Every structure is written in structure tokens, then in C-alpha cells.
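These notes open a run of structures that come right after.
Just so it is clear, none of the values below were taken in a lab; they were calculated from the coordinates. Nothing here was measured: the structure is a model prediction, and the numbers come from that model. Cβ atoms are built from the backbone, for glycine too; each structure is taken alone.
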Structure 1
Amino acid sequence: MILADSGMGKTSFCLNYFHYYRKTGKHHVALINLSNGDDISRLGLIKNQNKTVLILDGLDEDAKVLEDFNGRMTEILMKSKDFMMVIITCRSQFFQHKDQIPVDTGVSLFTPRKAGEDRNFKIYHMYLMPFNERQVDQYISHHFPRYNFFNYRNRAKSFDMIDKVPELTVRPMLLELLPDLVKEKSVMKELFELYRYMIDKWLEREKSWIPKEILFGVSVQLSVYIYGKQLAGEGDRVTLDELHVIAADHGVDTDYWRQLSGRSLLNRDGDGKFKFSHRSIMEFFFVQAAIQGNTECFQIGWTDLMRELFVSWGHTDRDLESIEQARAILRSNLSQTGLIPLSEPPVGPGFVTNKDLDALSSSTGPAIGLRRSISPSWRLDSLLISTEFDQTKVFDIEYDLEWSIPRIDVSEVDGVEINNIRKVSDLQRLENGDYEFRYPSYAEFITLVRALSAAGKIDILSKRVLYYLGDKWGDREHMLVALQPGNVAPEMMRQIDVDRSVEGTDQQVSTYLASVYVNPAAFNGVKAVGIRVKVEAQLSLAV
């Protein structure tokens, strides 16, 4: 199984591998695109399967895989078991966790096995990697040779842009834009900007026969239609008649589509059907449809790249209109989209070191392979805060976390006396209970500080108390934190981190330890507040 992110060259690999075997004549070779409806049913038509290499491209684009992964995967493996070798490509982000990637085919070996060897054929995993520094340098040198003194500035700009937008090294399709970006002195920092630039170039090339705004509108509407078809198992292509129906809404003549240029992002296959030249182009237009308020976009599941482009849009367009558009989306029912969580969830409770504190208090930017944080301009609209009796509830769709924060600003609610400041020894005893909510990790607590700061509600957390965490320092020492300034910890507690600034806020956090070796009686005077958090809460802020 070949795994890679969108645009890294999985389909190019399949095509090159296919033509290599066809050219050398070493073996028969068959290439099936799994996005084309139920093409897997055609495998029975292939002769000499035991002498044929089978290439199945786009497992993540197979509609039946999205409905029932195990059932569809079993069907594919059973129908391909007689082939000499099977290569399957898939987006790596299709699998949320590494242990979800299949390793066993379920197809038995009928040859002698060595001692300890598994009885079934195994699925081996290979990853397409981003360009390394040497390969990036070779690419830049090809367009801006070192020997030309006047290329010095262009080379420097190229490397600078790659540093700012690391996705360029991940997606060769986007890296092709780099020479034009440098020559035009364009400044790009976001994935969304790169796709928009590529689309704008295409619209400019085609404007001689169709106005740019009309081609853009048709493409946006077409992307929603094609993606819906694909999810229904009808493939990623449309007939000319289907295209005419969509184009008619924009007043486009039926003869126009014959004039698509050779470098078009919308092209025709051998059967005369139309498709986007790359799936990520369709995904970009789909996100554009969602931004424009197309309700169909919120009734089906989004891909990982759609989410990535959507979040990147928030960092790209920060004008008032865009913020209002984002607010409408964030406050809508997103339960069917799979968009939540929008960002990479923070790590849960575990064993923490000083090095972890450094990383966890400052990790806010993008990282290859991880979902990045949303734009600060979206943070308030990604939260819902309410009060329920003696608790403040915070619903956070950025990380899909539901918080229950004990109130300490009141001593009585509806005639009932409350006291949410508990002995540390009591909080320790409650830690291992079978509860839906648990104590947060340091990383989760930091996201709460950022969220409340963005919402202007940081006062929900008091600077007069300690907050109990689910993390441990070493084997037997529990962690507690406090917002600073404030000397809230007794002398018997060890302070391991002082006034650490939380990036993106004006808050500081100090960390303390409470050892379980200490006699609980010694902690009778040590009290803290036990915030609780529920992960994978499947939240929706729709009202």
C-alpha cells in the first residue's frame, strides 16, 4: 500500500509504474482508478491474473470504502487475490491512527512457511515522502541556476517561500507554481492562497472563450455535483449533458466546452466525460461553494484536504465579510461534515517533562502531517459558553472538547450551598473513577486558557486557586497549575515551572507537584479545583 498526502504524486506514481511495466514487458499490468464507480467489478475480465501486476489507485476515493471500510477492503482483497502483485494507493490522512492501516490480507499462503511466519499474505506499507533539502535545491537550481549571478535574489526568495509555506515541498503540483510566484514577486503564506493562485492562472488562460467569473461559478457548482456523485459510487466524471445542465444556470453556450485549453484544470477523458485534472482542484472549489453558503456542502462528509483548505482560508482572508461567512459556518450544524475537530486535538494526560512544557505552551502554528490551529479571528465563534448551576460549560469545536469548570465565584446557587474547592487528596481519589469527563492534561488546559482569552472570558478561571491536572511528573507526582500572578500554593508543594507565558495570550501559568507518597493528612490544608473535560464530544454550535 502506497500512502501519501493529497497532491504528493500517488496517481503519477501509478501512471509511471504502469508505463514502465508496459514498456519493459516484464509482466502484464492493469491500472484501475477506484474513484470511477465500481470499476473493481471489471477485475474478472483480466486474463492471466497470476502474471499480472494490479494497480488500484485512490482507495480513499472509493465510495464503498467510505461507507464500510472493512467490508469493502475484504471485497477488494478477495477479488484481487489471484494477481501476482497488488499495489493500492491511499491518502495517509484517510486513516486517523496508524493502527487503523490494514496489515493482513486474510488471503492464505499455500506455500511452505518458515517457522513463525504468518499464514496469510501481509500488506506492506510504503510512504511517498516530501522533497528533501537536496531535491528542493535541485528543483530551484533547474529554474534559477547558481551560475547566473542575477538568480541569487530569486533563489533566496524561493527558499524563503518554502520556509513560510512548507506544503510546497509536500505537493509537487504546488511546487510547480514556485517559479511564477517568484518572478511575479507574489507573497504567499497559505495553502489556500496557492490553490487560489493556481485557479486564477487557469481562469486567465481560458478567458478568451469564457468570462472568468462564469467559469469559476460553473466550477464551484460542478465540484459539489461531482463530489456528491462520487460519494454515491457514481465516479468522479460527468457527461457533456450533465455539464450543460450546470452551465445553463450560468448562461454558458453548449459549444463552449470544446474550447478548453490543453492546460485546463477541467478536461475530458477518453470516453468524452469531464473531470477535474486533480481531485484537490475539485476539493478547493467545493470549499469555495461552502464559503458561499451552499447548504449541500454541509450534508455530506468532507475530506481532510477540504478541512485543511477551510482552516487555511481563515488565515488568508480576514476581512469583515469573510469573518461573517466563517461565523455562519461555525455556528451551523457540522455534524455530517466530519469537520470537527477543526484542529489537531491536544494530547491527553500522561507523563510530562520540562521539555514537554516548552512545546505544549507554544505549539500554535502549522505542522506537516498535523491539523493546524484555526485563525485567531475565528476563535470566539468556535466556542459556546454557558452556566449550569455550579458549573461553567465551555463547548470548543476547534478541538471537540467539552469543559465543565466548577464555579468558585459564588457560595450558593438557588438556595443550595456549594463549595467547589476540594482537598487535593479527595481529587486524587476521584481520578480513577469511570467517568465520561476526566481531569485535563497540561496541553488541554493550555488550549482552554487560549480559548477563554480569545473570548474575553479568562475570568472564568480564577487566579486564586490551583487547578488539578490528569498529568503526572515522573511515576507518582501529580501536576497542578495556577494562573499567575498569584502565590496560591503552600510551601510543602514543589514548584517546577514559574510564570510560563502562554503564546497568543497575556496569561502566565505556573506548575506545581503533589506527591502521592506524602501522607494524605499532610494535604488536608492543600486545596484545588477539579476541572473536567470530555474528549471527542461530537459537538455542534448550531442554534
Structure 2
Amino acid sequence: MASKRVDVIITKILDHPSFLNNAGELPAWSSKIWKSVTDSINSSAVDGQKCITSQYLYTLVKENRYNILTSIRTKLGFNEVPNIDEQISDDNAFISSSTSDSETDLLKYKNAINRKDKHTKSFKVVIPYEIFKNIEPKEKKFRTKKGKKLVRRLQNGWTDVFFDALWDQHKLPCCYAISYHKVTHDYISFKGKCTECLAMMFGNIDELSKSNSDVILSILTIDTKDIPHIKKRFLKGSKRNEVGKDLISINPSQWRRNAANQTMDYGDVEPPNLYTSSVLRKAKQQATNLELGISNENNPIFSIGNLKYSNEHQGAIQNIGFDPFFVHYWTPTQEHIYKTYIRTKWTTQYIDATGSLVLPIIRTQNKISSSHIFLYQIVVEMNGKTVPISQQLSERQNITSIYSWLRCFMDCGMQVPNEIVCDYSKALLGAISRAYCNQQTIRDYINSCFSYLCNDVAILPKTFIRIDVAHIIHMICRWKCLNGRKEVKDFYVRCVGLLIKSTNMIEFERKLNMILTV
């Protein structure tokens, strides 16, 4: 770029006094001031000069090309932030030629204040041979300009082994990124830099040829224990697979607690290998998908079909639907448990649904997703324990879909229960009355029960459908007419509780009359 054009850019920027804030920082790339400055520069362009875009201007200034940012800061009276990497040490080991982004200059400078007076130290790290042999150097083929060449390299996962040991033995919180490593017959060297505090690091291993002995790793860097660090190391490779296998049986928060107990002492900051919950959840998902044979390329419905006919899940998955999506499933063990349970005098089923466990399915290449998928489950209580006996995943939450699941379960030789407990879902109540009460609608079922209470008929439906008491009380608590009147609300909630405990129609009428009289 011609020097005259650079002068024009600097002049036009200086015409905008609010270009830099009080701290000397650049505006964000989305700021309208970049467009304003660009229009001003292009309007003064002579014939033959190309117009520049606001994105190009942002790059020129941010990367300090042609010393544009330096000139602007000097003329506006801001002192330039010194090159941080040159202040780390008196020797040339920590000199870096990279230019920092202007938006993070101040943050890096604050870290440099904590580092500039520190001296380099050599940290000795002992790597047990049983661990080192899993990553010891091997010859690998690498492509070069002269063709493929055999080069000795450490095996995948060596950075995790080295830096996990560095934390365990010296508590350095840096999250190092390795720029290169070199391996000879009896020597290993590598170099890196902390991605957060920018502290340089050099590592080497001497006397590599000694067999069946622990390896001594030397790390040359500064002591950064008193510098705050937030960033974590990447969870990848073999370590991601190991952590994923552990997470299959426990949740991420429990894994973090266990890892903290093993690697941290009281008062320590979080180590760079104590991964965040979001990273652990993703690793758990990938490990679970790998165990079930699910990949991003596989259709989830086809994957369920493969599970249905696999030896491990044979007889567990009954029906599968594509559009709308549904799956009816229960294991032969669950069938046996229920058939044993129904031999008791009074059998009670509990049925409920939740939509917080399953993500919608992407059906087409146009990324059209399904509706919310609900998990329905029937459970019974045996010996003080809750035991599930049947499940359904369904995209539709209507009477037809729930009824087909219940009838499918009954058609496998299951007897109708004496009692079933559910919530106030109309679809659930309607499906239960049709499946368990001789195809009655919920209205017919209520009329039959009321007629029995009034001694008009002597036959009750086969199954007693009961609304869970907690749902009834919760419904009363949500009445808007009781809001703001705590004593009145408490009175009616307790009155409803008394009505629920009524055992006959006469007792119910007497209690209701007293409540209405009050």
C-alpha cells in the first residue's frame, strides 16, 4: 500500500475522536464507526485507487500493518503497550516475534506484570516406566517434499501424560500448547507456550535408552502458581476414550468430584485437566454412542431397528414407528417381574411421562425435526422398591398412541391391574380407561363409578383409576382466586385433603356441606 494511502487512512481515523476509548482500545469489529471511516476514505480516493471495505480496514488497524495503530495511538497520546514476550527473561529463551491482538493487549500486559520479574526454573518430573511405555517413541511415516519418510515420534496422548504428571508433582496451572517436538535415539525435546498467560516452556528427556526404568522429564519455564488461570486442556485422543468409559457409569459432576479429590489439595486452584461439565457431557454422549454403535451418519430409527434384532436386545423392543416416531419396549425380565407381581392380592400400577430426556429427531436432509418426544413408563412397587415394567417413546401424546402401547403390553399375556395411578393428563386418562376398563371413555367410567356410589348399579369397572394426591393438591394451590390470601388458601387445601380421605358418599356430602357453610 502506498505511503500516501496510509497517511489518508490515519488522517480519516483521527477525524473521528471517539475511535479509541479512554483505555486506548479499538472498537469492536461490528461497530458502525468502521463503516463511517471507510466511507470517508473511499470518498477521498483519486482515480485508479481501489475502494476498501470496513473488514479490510479493521484487519489493517487491528494487526498494526504499516504501523497504523502505532501512529494513531501516538498522535492521540496513548503509550504503546510494550512487547510482553521480551520482558519475560533476560535471555533469548522467551523472546517471541508474534504480535498480540489489540483487543487483548491489556489482558496480556496484566499477566506480563506478574511474569516479568520471574526467573526461569527447571522442574523435574518423574514418569513411571509402566506409563511411559504406552507413549514411547515409534517410527511413523510422514509426507515430506521428497516423499514419505520414517520419523521417530511419541505416540498419541503423550502431552496428557507429561502435563498431568507436571500438575501432580509441581501444581503448575498452565495450559500448554505444543508447537513442536523432536525425538532422536536417546533424546526427546519439545517446546510450547501457555495459551492463557503466554509463559514459554521447554522440555527434554535425556538418557532415553535406559530400559525398564522411570523417565526423568525436565521442564524449563517460570513458576506460574500465583497467576490465575481459567482455561483447560483439550480432552482428546486416548484420554477422551478413557474418560468417556468412566462417564458411562457415573455423571459428569461426580467424575469432577472424584478427579478433584485425587489431584487437588486443599487451597489448590482448579488444574487444567479438571475438565468442565459441558466437555464431560459431550464425552459421555460420544462414549455411549460408540458403545451402542450410533454414529452421526446413522439414522437413529435405523439404529433402534438394528438393536431390536441384535442378540443383546432380542425380545426387548416390540414396535417401532417412523412418522410419527414411537418405540414400545420392555425386556423379558420386566415381563417376568410383572407376572410374579400380579399374583398378589391387590396390584397397583403407576404411570407417568416426561419430555426432558429425549431430543427431537432430524428426519430429512432439510433438517426438519420431529415434535417433542416423551418417555412414558409404567412402574410397580415391590418390597419397598420401584420397579419399571414397560416403557414407550412417543412423538404424539394423544389417546390413540398411549392406548396402542397399553394394549400391546396387555396382549403379551399381562393381566389388568386392580388400580392405576396417574396425573391429570386427559390423553393418559382416556387411554387408560379404554385399555383397562372394557373400552369405556373417561366420561363413561366416571358415570359408572358415580352410579355405584349412589347404589344405582352393583358392578364396578375392572380397574380403579386414581389421580395422584400430590397432583390434586398442586392443582388447588394454583387457583388464582387463592393467591395473596395465605390463610384462606391453606384452609381450602386442607379441606380438599379431608375430602380425598372420604370412604363413602354420605361422608363426602357431610364434609362438603360443612366446607361450603364456612
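When relative contact order in percent (Cα under 8 Å, 6 or more apart) is computed for each of 1, 2, which one produces 11? Only structure 1 yields this read-out.
Quick check: 0.85 is what I get for FRET efficiency 1/(1 + (r/R0)^6) of positions 127 and 303 (r between Cβ atoms, R0 = 25 Å, to 0.05), calculated from one of 1, 2. Which structure matches? Source structure: 1.
Can you tell which of 1, 2 yields 15, 29, 29, 21, 6, 0 when P(r) over Cα pairs in 20 Å bins from 0, in percent is derived from it? Label of the source structure: 2. Of the structures labelled 1, 2, which one yields 6.8 when distance in nm of label points 7 Å out along Cα→Cβ at positions 23 and 407 is computed from its coordinates? Computing distance in nm of label points 7 Å out along Cα→Cβ at positions 23 and 407 on every structure in 1, 2 gives 6.8 only for 2.
Here volume of the Cα convex hull per residue in Å³, for residues 159-222 alone has been calculated and equals 96, so which of 1, 2 was it run on? So the calculation was done on 1. Check the numbers for distance in nm of label points 7 Å out along Cα→Cβ at positions 359 and 399 across 1, 2 and tell me which is largest. That would be structure 2.
When FRET efficiency 1/(1 + (r/R0)^6) of positions 383 and 447 (r between Cβ atoms, R0 = 30 Å, to 0.05) is computed for each of 1, 2, the one that comes out at 0.20 is 2.
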